[in-house]
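Peer 1: Next up: the structures, one after another.
Only the coordinates and a few stated rules stand behind these numbers; no lab work does. These numbers were taken from a predicted model, which means no experiment stands behind them. Cβ atoms are built from the backbone, for glycine too; each structure is taken alone.
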Structure P
Amino acid sequence: MSHTHQDVRPLAPKQSLTRRGLPRWAPAGIGAASVALGIAIGLVAGLESRTQWGLIAAMLFVGITYTASSVVENKRQAKDRVATSLVWVCFVLAVVPLLSLLWVTLSRGLKVLDGYFLTHSMAGVPGFEPGGGVYHALIGTLEQVGLATLIAAPIGLLTAVYLVEYGKGALAKAVTFFVDVMTGIPSIVAGLFILTIMLMLGLSPAGYLGSLALAILMMPVVVRSTEEMLKLVPNELREASLALGVPKWRTILKVVLPTAIGGITTGVMLAIARIAGETAPIMLLVFGSQLINANPFEGAQSSLPFYIWEQYRVGSEASYDRAWAAALVLIAFVMILNLVARGIARWKAPKTGR
């Protein structure tokens, strides 16, 4: 009778599928401890700047995170946590100045921002005394930015369509090169260019001249943003439309542009935000005015950026309050434009079925 012999080996020790790791609250706890240590070190060292305290806290946060992860976990995990910590530090460094700016603008701008301020001009009000409003500057900004958009948006859109859908050869390369060059043009250069034309033709300062300079600044932004959005449209949509016998121009009009309308609208709004705060072209071409002028084609006009500079230059407490209130109005103006753009983009976006 044969016996089957089986090898009896000792059981291997049970290996754990889990590893040691920092608890989920560790990043928040390390962040709080780093802030406390940063403040303490700043106070002990006699550093008065809170920016210095923040930088010390940021360096401590990264260093403590790496040390704790190295001890509890491993070197590889520690490097990953350091990369994540650096991302968070950069995010905070970007957000803190923005929040600080908004807080200062709100706290100082709300002092005089009311219905009277929005519906009256500075006519007859000495700059160093309280009173007056921003109505004339608001009208000027709306008209100047509106005219610039009417000029720059169609030209920029058609240029982008040409570059993406038709552009080939030397002409397309030349257009792309000049668009890139125009993107970095300072606003004062655009203002000087239109000023030269104004002097050659013997024209008087007016709002539309400022709009021409603003349009020069706006066009390359519209071209670049629209070009990138059109490139994101899948070629299959174009090919399907052309396969049905639809002409190319109609394919662009009915398929390509509606598909990219959300991104195009956002790009136009970014371009408007880019030019809404320009002051140099207005100073050169529009000259500013204390009176209400609703005609952008005749006479000097004001604008919100020019009004802010004008009031801050006066140097009185009342003029400072008006300057901050006008800055708050300008921020609200850009914010409302972005909200409207998002609404239009969502309304015009092609409906997708499930």
Structure Q
Amino acid sequence: MKPFLIALLLIMPASTAFSEVKDFDSIELYTLKNDHGTTVKVTNYGAIATSISVADRDGKFADIALGYDQVKDYINAVDKPYFGAVVGRYGNRIANGEFSLDGEAYSLLKNNGKNHLHGGAVGFDKVVWDAEYDQVNNQLTLRYQSKDKEEGYPGNLDCEVTYRLTEANSLVVGYKAETDKATPINLTQHTYFNLKGEGEGTILDHELMINAKQYTPIDEGSIPTGELPPVAGTPFDFTTAKPIGRDIGIENQQLAFGMGYDHNWVLDKEGKEGELTLAARVYEPKSGRVMEVQTTEPGVQFYCGNFLDGRLKGKSGKPYVQRGGFCLETQHYPDSPNQPNFPSTILRPGEVYDTQTIFTFSTQ
């Protein structure tokens, strides 16, 4: 199968923060498709998965990933929702945009209140990656070098992200990186899913299981407190599948801080460090679509589109309403550079950052 390449129309405003990003003429869209008809489209702008089309129990296909048809819409979207993007150098939040490493203090852009979020003003979701398509493995490899001091981070970081679509209807996302100076790194994939189809109302009826008995509570700025309490007896207990909306309206300080679910769960890891573990399973009753997520990462951020408000309209022209999509961002925990009791996110010269997450689609 040959890659399907579409040059994307890009209309740049006269002056934006994104004018620093070079070579917009090289932006392309790649389509991965398997023999079952499952289709995944990825652009090398931001390593964004723009579309994921899978069948329901009756064989009818729908695009289940929120997003757009044109790059300019990703750039101009209000509130910067990070639809489908790979975020980094550090996905999620770093408190006060500051951390210390090997006796040196670093300051990052504060783009989320007083905190740093998803890599800053021009994170990995807003740069053009070099792309290479592997026809034999139905795989797209994207590469980017993040320069020393880019967005305030230390070290030249060589990154590689791969998207591979298998005949088992699994989208395998792999991340690798090396650095010439110690640096924090926490890459994740930020697709918003709606298993009914993008733009088809809310995801509150989706039934979710998260393989985690603990989570990381947050303060009012969405920074982890450092505690790892059990989910049992709280609205955060998804150890047995339940509708996402069942407990979301319960009076609870943590739900109030996140405006709903926007928290990191501590995955129940099995086997050795770095091995794949089931993170979550989602079932949508009307379509019968199922998505299972496996990862080598220790945590997953479950976010249920609390800040969507209908202003954004996607590929279908339908508004993305509040809780019109959910994210399962496999990751290390937020603010780990400032939380010594959390698993380390520091990559050092001579080491290889190597993680993998698999999204598998089926029906029941």
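Peer 1: Can you say which of P, Q returns 5.5 when distance in nm of label points 7 Å out along Cα→Cβ at positions 58 and 226 is computed?
Peer 2: Details: P: 3.8; Q: 5.5.
Going through each structure in turn, the value belongs to Q.
Peer 1: Can you spot which of P, Q the value 59, 53, 43 was calculated from, given it is Cα extents along the principal axes in Å?
Peer 2: Working: P: 120, 74, 39; Q: 59, 53, 43.
Answer by label: Q.
Peer 1: Which of the displayed structures (P, Q) returns the greatest value of distance in nm of label points 7 Å out along Cα→Cβ at positions 202 and 274 on calculation? Before the final figure, lay out each step's value.
Peer 2: Details: P: 3.6; Q: 4.3.
Largest one: structure Q.
Peer 1: Upon calculation of helix-only ellipticity at 222 nm (-39500 (n - 2.57) for each DSSP H run of 4 or more, over all residues; to 500) from the atomic coordinates, which of the structures P, Q produces -500? The partial results should precede the final answer.
Peer 2: Details: P: -23500; Q: -500.
Here the read-out was taken from Q.
Peer 1: I would also like to ask the following. Name the one structure among P, Q that Kirkwood radius over Cα pairs in Å, for residues 234-337 alone of 17.1 was derived from.
Peer 2: Details: P: 17.1; Q: 15.3.
Here the read-out was taken from P.
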